[in-house]
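Asker: Multiple structures are listed underneath, in structure tokens.
All of the numbers you see were taken from the coordinates with simple rules; none came from a lab. Keep in mind that this is a model prediction, so the values were computed, not measured. Cβ atoms are built from the backbone, for glycine too; each structure is taken alone.
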Structure 1
Amino acid sequence: MTAPPSESVGDTAGEVPKATLRVLVTGATGYIGSRLVPVLVKEGHTVIAASRSSSGTDDYPWDGEVETRELDIEDEDQTGEAVAGVDAVIYLVHSMESEDFARKDREAAQRMASACERNGVSRIVYLSGLVPDGELSAHLRSRQEVEQIFLAGAVPAVVLRASMVIGAGSTSYELLKRLSERVPLITPVPAWMRSRIQPVAVEDVVHVIARSLRVDPRNAHFDVGGDQVLTYPELLGLFADTAGLRRIQVIVPGIPRWIVGLGCALIAQMPRTEVNTLIESLKHDMICHEEAVRDDLLEPGHDYLSVAEALRRALDPSSAAGTSYTGDVQGAAPTDPA
């Protein structure tokens with residue numbers, strides 16, 4: 001398959017020319033990475049897709065247009081080999097499965113930062129999550145620790161703190177969708193789950209990551225959220241309206257978070273660890289503290305997708321092939337996690 005040619009775009013202040021960067025995408029076969037790769041190829045970058053095996057990208061429509069490298073992020077030699085000869089690393093790695101995820105994430109980030117310094121990489125882009133006020137969960141503390149490792153390193157790093165990502169196949173969206181569809185008529189909402197959130201479409205997340213390669217290398221972090229701030233019950237209601245579901249919400253006090261996490265995982269048939277991580281975050285207001293990304297990274301004139309439009313496109317059965325050059329990035333893809 002031949003990728004569409006990149007457009008010829010003149011440089012603007014602070015931007016580097018297109019088609020000049022060799023970009024290593026770690027987590028290329030993950031949800032964000034698999035949708036980012038075709039965008040980077042289309043923009044003219046040379047993309048090196050990293051996965052645990054040399055055949056790990058075979059099922060993706062962009063496989064023939066990228067270089068592939070094996071990368072076990074826990075292997076120091078493989079990490080060094082993976083970043084050799086690249087200009088930028090987009091780091092999309094998070095450990096959520098093991099009990100010692102914090103140690104694994106910390107050591108992996110240190111390994112990557114050192115390898116990038118040794119190999120003369122010019123920038124790192126790390127996709128993190130919003131950092132709310134108050135006491136952080138173990139996963140949010142771990143992401144913040146990874147941020148600090150990259151920002152303190154010798155290689156300039158852009159940290160993108162993304163809010164809840166809306167798009168078919170994303171963990172947050174799939175949990176929202178399955179709970180809305182599988183809990184009939186009456187939706188019980190724990191009283192503590194009325195915090196505010198600022199969802200962002202996966203299309204906008206991918207756009208911001210790609211734009212991070214178009215500015216001068218820098219050390220900075222940016223909050224990334226859409227234009228709308230909702231409570232979680234409001235988001236549930238908006239999904240139900242968009243999907244044509246009739247649901248009545250009932251606020252229920254006194255339900256412990258661990259019970260909610262267990263129940264949601266069972267109903268949604270999703271990994272309990274991932275569901276618990278998302279449920280735990282809902283005790284916070286997950287909203288942006290600053291809007292510098294609009295001035296410093298976003299393409300001039302870029303408008304965020306509304307939450308309703310992001311949901312509508314994610315629900316549209318014709319919006320498939322989200323990982324292809326011509327598909328809708330908001331749509332599902334056969335390679336999305338089951």
Structure 2
Amino acid sequence: MLQRYLLRETLSLYLLGVLLFVGLITFDLLSSLSGAFLRAKTPPSEIALIVAYRVPHTLGIALPLGLVFALLVALARWIRQSELKAAYAGGVPPLRFIGPVLLVASLVGGVVFLNEGWVKPIAQERFEALQYKIYYGSEPSGVLSERTYTPKGLGVYYAQRIYPSAEGARLEGIRVIEPGGAIWSAERGTWLEGAWRLENAYRVDPSGQVFQEAVHPLPFPVGVEPRALSYEAMPLPQLSAAARADPAAVFPLARRYANAVGTVVLAWLAVVVGLALREAAWAFIAVVALIFGYWTLFTFSAQLARFDLWSAYGAWLPNLVYGVLALLGTWRLAR
């Protein structure tokens with residue numbers, strides 16, 4: 001009974017929390033782009049499209065944080081009206097409230113995962129194209145520059161320029177280092193699914209011997225596509241394929257899974273903190289502290305990835321820290 005009561009009160013506040021964070025994030029977006037809008041004299045219709053294309057990204061942040069807000073505000077009212085104290089006095093253990101919250105958080109986490117994997121990338125691609133047009137007055141060229149790939153077991157692949165097309169891609173300035181140390185080089189080539197085909201290629205063996213071939217194919221992972229997209233704009237299957245050849249895609253891929261799991265971890269710690277509070281005034285401080293702390297770890301883990309520290313494991317840093325805190329808090333409530 002009390003568990004359903006808590007969930008009903010939390011869900012009644014959840015929409016308010018989501019709308020609050022959507023508003024804050026959208027206002028921040030408009031503030032950051034206001035200078036570009038004024039310089040380009042962007043029409044209101046394109047500004048509205050920018051906001052609309054950014055909604056899935058915004059929801060990816062607002063859905064977990066709105067749950068934290070709703071839980072702590074609901075528990076603050078229970079504390080203020082002594083309902084939580086009455087429940088404890090009636091023999092209801094605090095741990096009984098955690099399970100239903102985790103169930104709801106898991107459902108929200110599933111929505112976040114679907115959004116991160118498929119909905120957000122579609123909108124992000126359109127957002128980036130429109131943003132590029134506003135900044136530079138034209139559509140993105142799609143040409144990739146200075147790209148390096150390290151497919152597992154195949155060595156290092158480098159191209160100075162990549163010109164994507166519907167049939168594959170045209171390559172320029174190619175260098176490939178095979179696992180055995182042999183180096184292939186070619187001025188031109190093509191990227192077809194499953195292979196780089198080098199034209200007028202030169203091969204230098206570790207012994208120093210040089211060989212030349214008119215056309216030489218080199219194996220490349222199937223599914224990796226030469227598209228001028230940020231990792232955020234790649235659907236999950238495409239990003240998974242890219243991570244097999246591009247080490248820079250490993251962290252963004254891990255972060256998508258970590259974001260979904262983070263919804264559950266954040267809600268878990270929020271309900272544990274809320275059940276441990278004795279004064280309602282501390283609820284607001286707890287909301288700010290939880291969100292600020294998670295965001296700090298979130299951005300710090302991205303910096304670790306930039307310097308190739310912890311690689312994909314860094315994406316799980318916020319969940320690891322908050323998961324440990326939630327475990328300790330749960331253990332303390334059980335005592």
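Asker: Work out the source of 0.95 here, i.e. which of 1, 2 gives that when Rg/Rh (Cα atoms, Kirkwood Rh) is computed.
Answerer: On the way: 1: 0.95; 2: 1.10.
For Rg/Rh (Cα atoms, Kirkwood Rh), the value 0.95 is produced by structure 1.
Asker: Who wins on distance in nm of label points 7 Å out along Cα→Cβ at positions 183 and 199 among 1, 2, i.e. which is largest? Intermediate values should be presented prior to the final figure.
Answerer: Working: 1: 1.5; 2: 2.4.
Of structures 1, 2, the maximum of distance in nm of label points 7 Å out along Cα→Cβ at positions 183 and 199 occurs in 2.
Asker: Identify which of structures 1, 2 gives the largest calculated value of distance in nm of label points 7 Å out along Cα→Cβ at positions 71 and 295. List each step's numbers first, then the result.
Answerer: Working: 1: 3.2; 2: 1.9.
For this comparison of distance in nm of label points 7 Å out along Cα→Cβ at positions 71 and 295, the top structure is 1.
Asker: Could you tell me which structure in 1, 2 was used to calculate helix-only ellipticity at 222 nm (-39500 (n - 2.57) for each DSSP H run of 4 or more, over all residues; to 500) as -11000? Could you put the intermediate results ahead of the total?
Answerer: Working: 1: -11000; 2: -20500.
Matching structure: 1.
Asker: Using distance in nm of label points 7 Å out along Cα→Cβ at positions 47 and 311 as the calculated read-out, with 4.6 as its value, let me know the right label among 1, 2. Working shown, then result.
Answerer: Numbers: 1: 3.0; 2: 4.6.
It traces back to 2.
Asker: Further question: Taking FRET efficiency 1/(1 + (r/R0)^6) of positions 103 and 127 (r between Cβ atoms, R0 = 25 Å, to 0.05) as the quantity of interest, name the structure among 1, 2 where it is greatest.
Answerer: Numbers: 1: 0.75; 2: 0.15.
Ranking 1, 2 on FRET efficiency 1/(1 + (r/R0)^6) of positions 103 and 127 (r between Cβ atoms, R0 = 25 Å, to 0.05), first place is 1.
Asker: Using the calculated result 1.7 for distance in nm of label points 7 Å out along Cα→Cβ at positions 55 and 263, pick out the matching structure from 1, 2.
Answerer: Considering all the candidates, the number was obtained from 2.
Asker: In terms of mean count of other Cβ atoms within 10 Å over residues 175-182, which of structures 1, 2 is highest?
Answerer: Between 1, 2, the highest calculated value is found for 1.
Asker: Distance in nm of label points 7 Å out along Cα→Cβ at positions 191 and 303 computed as 3.2: which structure among 1, 2?
Answerer: It traces back to 2.
Asker: Once distance in nm of label points 7 Å out along Cα→Cβ at positions 39 and 151 is calculated for every structure in 1, 2, which label goes with the largest value? Before the final figure, lay out each step's value.
Answerer: On the way: 1: 2.3; 2: 4.0.
Top value of distance in nm of label points 7 Å out along Cα→Cβ at positions 39 and 151, among 1, 2, belongs to structure 2.
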